[in-house]
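*Asks:* Some structures to go through are shown next.
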Structure 1
Amino acid sequence: MLKTNNIFFFDATEFEQIIQHYLNIGKLSLAKKATQLGLDQHPASIELKLLKVEIYVFEDNLEKAVELLNEIEAVEPHNDEVYIQKASILSKNSKHKEAVLILKESLKFVQDPVDVWAMIGMEYMYMDDYENARLNFAKCIDVDYEDYSSLYNIVYCFEMQEKQEEAIRFLNAYVDKNPYSEVAWHQLGRQYFELEMYKEALTSFDYAVLIDEGFLGGYIEKAKTLEELGRFEEAIENYLITLELDDPTAFAYIRIGECFNELNDTKAAIKYFKKAVNEDPLLDKGWVILTDAYLDQENHHKALYYITKALQIDDSNPIYWRKYANINVKLSFFDEATKALERCIDLGDVDIDIYIALADVLLLLGNYEYALKVLVKGKKIYREFAEIEYRLCGLFMILNKQDYSIMHLKNAIAIDFEYHQVVKELYPKVFETEAVKKTITNYQKAIK
């Protein structure tokens, strides 16, 4: 009809099926055309008008939807679909309490209340009223024990209320009645895992994968649980099963690599970490894990290569810049280390370690004035810290400002005398000066 502009007659129910088909596959424009053709042939059809309301709601044309609903209600005041559409519109306008009232009213007229209970449950969830949401989803479960959507929502409500133990009691009661539900066993295992009851979690996941040998999620959770139990070889076996069941994932490769790390098989670990980044080159975490693996081997050149890869993906992560700085220090690339530590501060990482590391690198570069500025800036945040005071002592002495140097030395000694050896390590010539030796000796005499 659309292609030829010829008019063919269809029953109203046939138009309904055509419209529903287009709505289900997301072809809204064709659904609209079919609706208009249907109403041209069946202008009194309530069902077609309700589908038109549904299209209005999809398009957020809520005023027209309400107007048409009022027309339908005038003809069929007890049509349950009218109530449901009204509730949908109220929900879209964030009027969830009003939507609940409308849906509860519709229960007087609907033949099958399950869908309405589920909708009421969702409205309560939008209001963060997880108790009432859960009670409504529970009604759905009572009617259909395999309503897994409602089951997931019930567990979600327990989780949001932080009632894992109640969730466990509910799920145990559920599997008593429906023991072959892999979904319920899986959810039960997740609750046990959350409470660190790993043996019970493992039993639950074992049941889940016994019931459904192709249950990907069950094997993943089982593997994670085996890791927590220190059974890394078995964890690897289960992660490998997930690779057979579905396309490989970077997550699985990383977990396998971590298990090999725990087994002190660094070579195998690196092999799987590399597979992870090959599978997902934009996964910065994968590059960082490879960095750490090579750092453990003290292979700083390779570590630098991989942390650079991570920074190319996410250059606003101060943790990555810290690693980059540390590696560059190990390689004596002090200019690069300086830039990395400055970047950390720019990104809001103002931990005392950053200021100290930057000052120490600048000391190695002989940039004493800048090192002093960095420490003064750090001192504004960390006022009574020996780490900063001893370094200020050293730098002021190098810059021939002995009075300031000794003042900061005294401050530092008062905070933590034992830490004074840092002056000897970083500023050996300063440590040998008469003024510094005298100050330290006088303090030692005073405390005897």
Structure 2
Amino acid sequence: MTSCNPLKSQAQPVPKIPKYYGITPPISEDLPTETDTIQTEELIKCLRSYDIFEEDLEHQHREEVVKRLESLFKEWLKEMCLEMNVPENVMDNVGGKALPFGSFRLGAYAKGADIDVLCVGPGFIKRKDFFTSFYEKLKAQEVKNIRAVEEAFVPVIKFIYDGIEVDMVVAMVVRKSIPGSLNLLDDKILKDMDKYSVRSLNGYRVTEEILLLVPNIQNFQLALLAIKLWAKRRNIYSNMLGFLCGISLAILVARICQLYPNAAASTVVIKFFKIYSMWDWSIPVCLRVVVDRYYNLPFWDPTLNPSDRCHMMPIITPAYPQQNTTFNVSSSTLAVITEEINLGHAITQEILQKKADWSKLFETPHFFEKYQYVLSEPKNRNKYCLTALENCLQYVVLKVTSAEKLHHECVSLVESKIRHLVGLLERNRQISRAHLHTQSFPGPSQENNK
């Protein structure tokens, strides 16, 4: 029986649109070879030698810590409801969440790493109360080194709970209750939320989006562990000082996973250095297109924001409102990062050719031997002087002395300002590079008791 509808009779089959991760099709969908599998096994063996893998019992302990913190938070929410005399039905259903995010949630953290925890509460409870009464509730527990950093860009309570370092942030959602089924990835939840809650929630949303945007989570986790170890060993892991941070590295690795969706973890690491050694950093690294929801929230967009055009190494988060995770990168730190990526590419090519093993990738640099003074003999042989200014070198030591009780806060404050010093140095056209050493060194404790 033929159709009476001429349009239906002439309709052609609609071609299936291939599904792929990321904003472009993959470069290669090749499956791992036997050689790739062997390389991955060798990479795992090398990582084990650095003792970065956590045992199952230690992982379970972390999960238990998060559960106990969630119980404390929910208990506190009900206490606040009693104090505020809210209706009983509201108090009974207030709910609340405490969710891990960052490296622990991504499954790419080293032994002894801290845990980032997001607390989600209802909008009728003030954020200020979290940093006062909940802070006191935590303090009454067996916590150590607790301190509230309320003036930070993302306000946080830092403490050690049952041997685990915890960074806890809070987001108050414009709702009367926080049920377990609440979808925090829904952009609508951000509407009318205060900016600090949006920033706090952003870490969780970005983490979850990354996990949704990688084709093979296990390969991603192993490759990210290797790249994070490389960045730390090569002294380019510090967002505060203008280098890379955990989330920027996660996005970089996730993008390689999108381009090589079936690749083994070792291949992802090798392709990481190959792709980014050729990358034009005027082009941002993005995992997906993020759409403006018009909630009047600031987000990274160089077409709208002139300041965003000045960013040296844009690596963009995949959740609305999208942010550049490397806004602190300067011309000097970018030069150091790209130099290390190029060196990593050369080493991984040697590994491919079996001229080196994985341990070479994780060798630590000799910072104090990297730059040498260049001396010349002047006409007056009684004195030596440095050659022309462009060949001069100076090592600068920044010494911080403070009272013991305030020392941690003092060091953190000074560290947060060092990149501004680098910015001032970079404005001098006669200075080609200001290279920061990311590690601090303890000084004599009894030198100054004041």
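Just so it is clear, none of the values below were taken in a lab; they were calculated from the coordinates. What you see is a predicted model; the values in this text were computed from it and never measured. Cβ atoms are built from the backbone, for glycine too; each structure is taken alone.
*Asks:* Please state which of the structures 1, 2 yields 4.2 when distance in nm of label points 7 Å out along Cα→Cβ at positions 218 and 242 is computed from it. Could you put the intermediate results ahead of the total?
*Replies:* On the way: 1: 1.6; 2: 4.2.
Among 1, 2, the structure yielding 4.2 for distance in nm of label points 7 Å out along Cα→Cβ at positions 218 and 242 is 2.
*Asks:* Which of 1, 2 yields -12000 for helix-only ellipticity at 222 nm (-39500 (n - 2.57) for each DSSP H run of 4 or more, over all residues; to 500), as computed? Could the numbers behind the result be given before it?
*Replies:* Details: 1: -24000; 2: -12000.
That value comes from structure 2.
*Asks:* Here relative contact order in percent (Cα under 8 Å, 6 or more apart) has been calculated and equals 15, so which of 1, 2 was it run on?
*Replies:* Among 1, 2, the structure yielding 15 for relative contact order in percent (Cα under 8 Å, 6 or more apart) is 2.
*Asks:* Kindly point out which one of 1, 2 the value 3.6 was derived from, the read-out being distance in nm of label points 7 Å out along Cα→Cβ at positions 58 and 426.
*Replies:* Values: 1: 6.7; 2: 3.6.
Source structure for this number: 2.
*Asks:* Taking 0.60 as the value of FRET efficiency 1/(1 + (r/R0)^6) of positions 154 and 282 (r between Cβ atoms, R0 = 30 Å, to 0.05) derived from one of the structures shown (1, 2), identify that structure.
*Replies:* On the way: 1: 0.25; 2: 0.60.
Answer by label: 2.
*Asks:* Could you figure out which one of 1, 2 the value 4, 13, 14, 14, 16, 15, 11, 7, 4, 2, 0, 0 for P(r) over Cα pairs in 10 Å bins from 0, in percent was computed from?
*Replies:* Derived from the structure labelled 1.
*Asks:* Out of 1, 2, which has the highest value for Cα Rg over 2.2 N^0.38 Å, for residues 234-297 alone?
*Replies:* Max of Cα Rg over 2.2 N^0.38 Å, for residues 234-297 alone: 2.
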